[in-house]
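Peer 1: Scrolling down, you'll hit the structures one after another.
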Structure 1
Amino acid sequence: MPLEKIVLDHGRAWALWRILESEEALAAQNPWDILSPTVTNPQKRREWLAGRVLVKHIMHELGLPFSGITKDEFGKPFLKGYSFHLSLSHSFPYVAALLDKSQSAGIDLEQPKEKLLKIAPRVLHVDEAADAGADIIKHCIYWCAKEALVKVHGKKDLTFAKNLMVSSFSMKDEGDLLGRIIVDDREQVVPLYYMRYPNFVLVFSKRSTS
């Protein structure tokens with residue numbers, strides 16, 4: 001079964017899906033949303049469809065019907081007919097989703113690649129770059145953490161190295177991170193959690209107590 005993991009926790013849920021189905025098989029499970037014909041890459045089409053199927057599975061586990069996904073003017077996804085916060089991420093062949101009933105949510109997954117080292121100077125603050133060094137896994141965790149923070153923020157007016165900060169950490173197989181979203185004179189502290197898998201990294205926002 002492509003559903004690799006699902007975690008439910010008091011009005012909050014996240015799940016991970018491995019795409020094994022064909023586009024036709026995924027489309028047959030998605031009667032709600034219409035995939036834009038401008039998305040011509042077969043891999044991207046399967047990711048888009050798998051995201052909807054994954055969210056449907058999460059909603060089923062929560063005992064709620066699913067009617068599809070819509071987006072706001074910033075591209076942030078929302079569940080049709082619900083006030084749940086929703087975040088999606090994909091890096092073929094994996095798709096992840098996070099739902100939260102009360103707080104803005106962010107989830108991101110990425111496969112460690114050499115390009116992360118190349119873009120690090122414009123993505124990481126000097127302190128983050130020093131902490132990551134040449135460790136591509138740690139670079140990947142920082143990248144996913146910042147992408148998750150962008151999704152929590154919900155808008156596209158952020159500079160990764162300036163507005164998004166992640167505190168240094170000792171890398172384990174999984175653990176807590178502390179992120180900050182800094183815009184003008186306001187700072188939002190966002191607790192995060194990371195998990196290392198054999199061929200990708202996953203980071204998602206935790207419930208904030210503030």
Structure 2
Amino acid sequence: MMIALTDVFETAKDNMDFDRGLVDSARDPQTLDCVKLRIYSWVKPGVTLSYRQILPKDLGHIDHATRPTGGGILFHSPHDLVFAFVGNLSDPRFKGRLRDNMSFATVPIINALQANGITASQSISATPVKENRDFCQTYENPYEIHVNGEKIAGITIRRFRTHFLIQGLIHVMSNFPWFPNLYRPYFSRGLPDGTPAFSQALAADLRGAFQSRLNESSILKS
């Protein structure tokens with residue numbers, strides 16, 4: 001069973017705190033086969049960073065928060081799509097290496113984008129960039145997604161005692177209008193012709209794609 005949530009908050013901190021709470025609320029031993037999926041549209045320009053990082057001082061004036069997961073600094077534009085996926089580590093659908101469970105986000109994102117006429121892949125960026133592991137946009141993760149040679153979706157995962165949490169961001173909108181030019185090398189151009197209306201349509205298709213992915217996994221495990 002999948003519980004789909006659409007809760008959205010104005011601040012980065014409230015959104016990240018809510019995702020952190022999803023893990024705590026999923027620990028009921030009677031809900032082994034239950035997963036939680038939250039997909040929502042980001043409200044205002046913001047920055048999130050790994051729980052292991054410290055925010056650069058010159059970004060301190062921007063709405064920001066620490067994620068309960070890892071990865072690098074992410075720039076969130078208004079109407080970007082953000083999601084959280086919580087699964088039980090005892091669920092047979094999620095056996096194997098922890099990072100392999102990230103495909104439960106990768107496959108639905110690719111399918112949802114393609115349903116909206118956008119060709120996406122897990123291929124490495126066509127345009128080489130200077131790696132800076134403090135920023136999500138400049139290093140490669142084989143589970144993340146590219147459109148037109150640029151990383152368009154960042155995905156990260158963290159294991160807790162009984163559950164795992166996947167968090168992800170789809171860059172629907174460009175970062176360039178919203179953040180200091182100093183950080184331009186770490187910005188996304190967003191999806192081609194990305195609009196708020198497109199973001200809403202993509203969110204609906206993404207929920208359906210996650211459900212299909214879980215249904216396929218349930219058949220395989222039976």
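Peer 1: Tell me which structure, out of 1, 2, gives 15.9 once mean count of other Cβ atoms within 10 Å over residues 97-104 is calculated.
Peer 2: 2
Peer 1: Also, I was wondering about something else. Given a computed value of 18.8 for mean count of other Cβ atoms within 10 Å over residues 81-88, which structure among 1, 2 does it belong to?
Peer 2: Of the options listed, only 1 reproduces it.
Peer 1: Moving to a separate point now. For FRET efficiency 1/(1 + (r/R0)^6) of positions 17 and 193 (r between Cβ atoms, R0 = 35 Å, to 0.05), find whichever of 1, 2 sits highest and give me its label.
Peer 2: The structure with the largest value is 1.
Peer 1: Among the shown structures 1, 2, from which was the value 14.2 of mean count of other Cβ atoms within 10 Å over residues 65-72 calculated?
Peer 2: The correct label is 1.
Peer 1: Give the label, chosen from 1, 2, of the structure having the highest value of distance in nm of label points 7 Å out along Cα→Cβ at positions 25 and 57.
Peer 2: Greatest value across 1, 2: structure 2.
Peer 1: Taking Rg and Dmax of the Cα atoms in Å, for residues 113-176 alone from the coordinates of each of 1, 2, which one would give 11.3, 32?
Peer 2: That value comes from structure 1.
Peer 1: A further question on this structure: Out of 1, 2, which has the highest value for relative contact order in percent (Cα under 8 Å, 6 or more apart)?
Peer 2: Greatest value across 1, 2: structure 2.
Peer 1: With mean count of other Cβ atoms within 10 Å over residues 73-80 as the yardstick, tell me which of 1, 2 scores highest.
Peer 2: The maximum falls on structure 2.
Throughout, read-outs are computed from the coordinates displayed, never taken from laboratory work. In this text the structure is predicted, and so the values were computed from the model without any measurement. Cβ atoms are built from the backbone, for glycine too; each structure is taken alone.
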